[in-house]
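Next come the structures, one after another.
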Structure 1
Amino acid sequence: MTTQSPGDGSRTRRRPGRPQLGRLLPVGLLLATAVMVAGPPATAASPAPGAPDLGPNVTVFDPGMPVSEIQATLDAAHAAQVNNEMGTTRHAYLFKPGTYGTAEQPLQIKVGYYTEVAGLGASPTDVVINGKVEVYNRCLADGGTGNCLALVNFWRTLSNLSIKINAAGQDGCRASANFWAVSQAVSLRRLDVSGGTLSLMDYCTAGPQYASGGFIADSRLPSVTNGSQQQWLTRNSEVAGWSNAVWNQVFAGVVGAPDDAGFPAPPYTTLDTTPVSREKPYLYVDAGGKYQVRVPAARKGTRGITWADGLTPGRTLPLKDFFVARPSDSVQTINHHLARGKHLLLTPGVYDIARSIEVRRPDTVVLGLGHATLTAVHGSTPLEVADVPGVIVAGVTIDAGLQKSPVLLRVGKKHGNGKGSERNPTTLSDVYFRVGGPHVGKTEVALEVNSDNVLIDHTWVWRADHGVEGFTDTQRWNTNIGRTGAVINGDHVTATGLFVEHFQRYNTVWNGEGGTTILYQNELPYDPPTQADWMNGDVEGYAGYKVGDRVRTHNLYGAGVYVFNQNNPEIHTENGFEVPQTPGVRLHHIMTVNLSAGTIDHVVNGVGEAADMTKVGAPVYITDYPAP
C-alpha cells in the first residue's frame, strides 16, 4: 500500500436548477471564510511487515506517525481531489487504532472526491481524531472564488472513528463547527462525534447555500445544524439535538430525533424504530494485528447504535477469506475466486467489466474500498447476484458504458423463485450508479431487484445532469440513455435512503408486494427537449415514484419529487407520485417542488396543487395519502 499522487482535476460546471440560498442562520454565525492551503505532496509508504497489500491506492496510518506527516499527506490528497469530480482517481485512507492529533496540533482533514476515510478499530472509539474531518462548499466560478455551493459534493465516505472536535488554528467561523457540506453518494457511518457542533452545511464560504445530502447511520452525534440541507436521512443513531430543515428530513430509529407532529412545519418525518436494518461491513485490525472484516447481522425494529455495549453483533471474516482484487484483475479471475467460495474485496480504482461479476453463493460479501468503480464494457451487466440469501454488496459504484446495458446491477433472476431470507436479507449498502458524467453512459435499467427480502441501505441512482462527455445539455437526452433508475420486482424489499434522479421514464417502479421506502429523493430529468419526448402514452410525463397497479401493500415515508425542466420550461408532468388506490398502499409525508422550470400538476394521483412557476422553491406537501 502506498500513497498515490491523484490525477488532474476534470472540467466541471455548476449543477443547475436549485436555489442557492438556504434558510438563513443567525447573523453571528455568518463570519469570514478561512483560507485553506494544501500542504506538500506525501512521500510513498510501504505496507508494514505482515500487513496485507491492499494496493497503491490505500494508505494506512499508524498513531506513531508524526501528525505533520499525516496532515501533509491528506492535504495533498484533498488539493488534488477537491475539484476532480469526474476523474478516475480513487483512494482510501485508513487509521489503525489509536489517537491522531493533539490539543496543540490537531489533525484537520478535508475530504475530496472519491475518498474514503475510515478507522480500523473494532469499535468507532478505537480510533480518535483530535481535530476535524470536513467538507466545505466548492467554488465553481471566478477562479475558485465564486458560485460556492455544496450541490455537487458527491462520492466520499467517512466511517468507524471518533472525532473530538478541535478547531485550534482556525478562524472564528471555521472554529464554530465541524462542517460536512455534502450531497448525494456520501455516507457517515459508525461515528462518535463530540466536543462541538456538526454542521451539515458550510455557512463560512459565501454564506448559507443549499446542499442536497445525505445519510447518517449507526452514529452518536452532538447537536447537528442541518441548515440548508434539502433532504437527509438519519438512521439508527443518537443525536444531542437537531436544528433547521428545508424540505425533507427523515429519522428512523434515532434517539433524540425531533418530533414530527407539526409536519410540514418543520418538515420532519420520524419513525421510532427502523423496520429492517443491517450495518455496512467494515475492515478492522484485531488485537493481534490481523486484518478482519466484521459483517453486522440484520436486525428488525431497532433503535440507536449497534456498538454501545461492545462489538457490533454479527460475524467476523478473516481477510484471507477474501480475494483482494485490483483493477488489473480480469472478471474471469474474480469469478474463479468467487466460485471457489472466496469473498471479494475491491481495492480502489476503476474496473472495466466486459462480462458480469457473478455472485452465486449465499452469504458472499463484496466490499469496495475508496469508491471502487465497475464500468460496463460492451453493454455488459457489471454485477449479477443470484437468488440466494445473505449476499452483501457494499461500497461499490457502478457506471454505464458507451454501449447500452440491459441493467447495471441485477439481484435475482427475473421471474425466478426469488424467495430470499427474511432473517438474512441480501443487502446493498452505499451502492451507487451513474449513467453519464465522466463519459457517455447507456442502460435500460440501473438497479433491478427480483429477489424477495432485499435491503437497500443508501443508494444514489443517477443519470447525469452534467458531466464532461463533450456535448451540450440539449444533446444529452439522446446520448446519455437511462430509461429507468430502479425496478423493484421482489416482495418485502426495504429501502432506507433511496435517491434516484433524472431517468427518462419512471425513475422508480415498485412492483413487489410489502415494500417499504424510508426517505425517497428524486429529480425528474432536466433535459426532455419537448413535451412529446416526455409522454407516457397520452399522459404528460412519468411520475418520479411509481407503485405498480397490482400492488396491494406498500409504505413510503418521507419523499420528494423535484422538477427543473431547463431545456423546455413549458413541459408538464401530471403527477409526482403514482400509486394504486387501495388502503394497503400508504404514503406518509410526501411533497413536490419546483426548482424554477417546468410544472408538476399534482402531488399524487391527481391530488395536490401544482408545483409550478408561481411556487419556485415552495414545496407542495401531502401529509398522508390516502387521507385518514
Structure 2
Amino acid sequence: MLIELGHFALILGFAVAVVQSLVPLVGAHKGWRGWMALAEPAASTQFLLVGFSFVALTWAFVTSDFSVRLVVENSHSAKPLLYKISGVWGNHEGSMLLWLLILALFGACVAWFGTALPAALRARVLAVQGLIGVAFFAFILLTSNPFTRMLVAPFDGQDLNPLLQDPGLAFHPPFLYLGYVGLSTSFSFAVAALIEGRVDAAWARWVRPWTLAAWVFLTVGIALGSWWAYYELGWGGFWFWDPVENASFMPWLIATALLHSAIVTEKREALKSWTVLLAILGFGFSLLGTFLVRSGVITSVHAFATDPARGVFILAILAIFIGGALWLYAARAGRMEAKGVFSLVSRESGLVANNVLLVTAALVVFIGTLWPLFADIALDRVLSVGAPFFNAAFTPFFVALALILPPCGMLAWKRGRMGRALRACAPGLILAVAVMLLAFALQTGRSALGPLGLALGSWLIAGAALDLWARTGAGGWRRLFRLPGADWGKAVGHAGLGVTIIGIAGLLAWQEEDIRVARIGESWPIGGYTVTLDEVREGRGANYVTTMATMRVTREGREVAVLHPEKRVYPVAGMPTTEAGIQSGLFRDLYLVVGDAQDGGGWAVRSHIKPLAFWIWGGAILMALGGLLSLGDRRMRVGAAAKKAPRQPSPVAAE
C-alpha cells in the first residue's frame, strides 16, 4: 500500500508543479498578488509530496520489499543497511527520483528563505522551477516509474552493482545532484530576470548565494567521486577524463565562472548579459550530464542507463529549456546594457580574463567528450579521445588561470595599477621560485612537471595569504579575524586550488609503480620501501567472498605498515571488485593491490608510491570550505539589501 501511495504522491506532485508553473507566472504578469502568493505554498507542497514518495521507495529498499521491481534489480536481503539505502539512488529510476527531490528542495528553499525578494521576481523564479519540475515529473512518470510492481515477487533480489557498494559512492551521487540540480536555481533566476526585463546589481546579489551553494555541493561531489575511483577501481589514478567525470566537471567550471562574473555585475553593473548567459549554460551543462549518463550514447563505469528513448526525452528537455532561455536571452539583449566602465588594468578586467579561461577550458572538455560521438555519427569513424588530449589541451588554460589569480585579485576596482599588484605579490613569487628550485635540487633525472606544479601551487597559496593580509590595512592581526567571511572564503578557496595543484603535480611527476607475480614470503623494493607478501587467505563478508592478502611494508628494517588489499567477488551479481590496501600520509600514500592467482604459482600484485595524493582531496575540501565561509558572510544572505530602511527626509528637506 505504501508503494501505491508513493506513486500517487508523485502524480499529485506533478499536478502541483503544473499549478506552480502557471498561476504565479500569470499573477506576476498581471500584478495579482494573490496568484503570485500561491507560488510559496505550491513549492512547499511539491517538496513534501516528492519527499513522501522518496521515503516510500527508501522504505521498500530497507525492508527488502521484493514485490517492487526496482528493489529486485538493485538490492539483496544480505546487503548491509547502508547499501540498501544507497541502492535507492544506485540506479536510473531511483536516481531520477532523487534528482526531482533535490529540485523540489531548492524550489522550497527559495520559497522559505527568499521572502525579501521582490514579489514578482520570487513568483517568476518559483514558476520556472515549477516548470522544470513538470518536465522531470513527466519524465519519471512516463519513462522511469520507480514504483513498478512485480507480477510474482521473487525470494530475493539481484543485488546492487558491487562497484557502488562503497561509502564513497553512497554519498557521491547526493552531493553531485545537489550541485547539478542546484544550478537550476541560478537558471530560474536568470530566466525570471529575462522575463521581467531587469538585470541589475540586486539581481546579481540574489543569484550568488544559490550559485555558491550549488558550487560547494558540486565540489564535494566531484571530490568524493575522484576519491572513490582512486581507492576502489584499483587503477591507482584519481581522474581518468571519463565522459561522466567530464559531465560533472563542465558545469563546475561554468559555475566557477558564474560566481566571479556575478561579482562584477553586483559591484559595477557590468557583464550583465554575460552573467545571465553563464547562468543558462551552467544548468545546460548539468542537463547535458544527465543526458550522457542515461542515454546510452557513452560507455562508462558511472553510467546509469542505456535506454535511447529516455535519452531522447532528456534531450528534448534540454532543447526546450536551454533553447527557450537562449531565445529569451536574445530577445532581451537590448535591456542588459552595461552601466559600469572600467580600464584594461582593473579587477573587472582580471575577472573577465578569469571567465574567458574557465569557459574556454570547459569548451575544451566539451569538445573532447563529445567528439567521439560526433565522429561516429557524422564521419562513421570510431575515435577515442583520452587523457593525452585532455592533458595537452586543458592544462595550459588552467595554468594561465592560476598565474593571473593572485595579482588580479589585488587590483583595484575600475582602475588599478599592475605594478602595485605585482609588488604586493612579490613575496609569493619569491616563495614559488624557491620551492621550484628546491624541488629541482631534490629530484634527479625527473620531469619538470613536479617542480613547476609545486611552484604554481605555492604561488596560489602565498597569493591568497598576501591578499588576505593586504585587506587588514593598518589593523594587522587584530583586524585579520574580523574580516568578512567572503574575504576569508576567497582566500581559502584559492589556496585550496593551489593545494590541489601541488597534489596533482606531485603524484603525476613522482609516483612509482611495481607490477610483478609474487609468492608467499617474497619481498621486493619500491621507492625506498620493502614490500613483503606474507599471506593470502580466503574469507567471507556480508554478501561477498574475498581473497585477502597480508602485505608488510618496511623501511630500513623498521615496519611502516601492514596492509590488506582484497579481491572480492559478489556471488549474486557475479562481479569482482578490487579493494586496494592504502596507508595514507601527509606526503605519500602506500598503495598495494592483489590480483588473481597465477597458473605457475604466486599472485599478481601491484605496488605504488603516491606522493602528495592526500593533497588533491585536501585542496578540494579547502575549496568547499572557502565556499561555506563566503556563504556565511552577512552580505551573501538572500535579499539582505532589500531590508534596508528607506531614507528618511531631513527636517530641512521636509520644510
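Read-outs: derived from the displayed coordinates by stated rules, not from any lab. Here the structure is a predicted model, which is why all the values come from computation and not from measurement. Cβ atoms are built from the backbone, for glycine too; each structure is taken alone.
Structure summary
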read-out	value
Comparison of 1, 2 - label where distance in nm of label points 7 Å out along Cα→Cβ at positions 272 and 600 is highest	2
Which of 1, 2 yields 43, 37, 21 [semi-axes √(5λ) of the Cα gyration tensor in Å, calculated]	2
Per relative contact order in percent (Cα under 8 Å, 6 or more apart), the highest-valued of structures 1, 2	2
Answer label among 1, 2 for the case where helix-only ellipticity at 222 nm (-39500 (n - 2.57) for each DSSP H run of 4 or more, over all residues; to 500), calculated from the coordinates, equals -1500	1
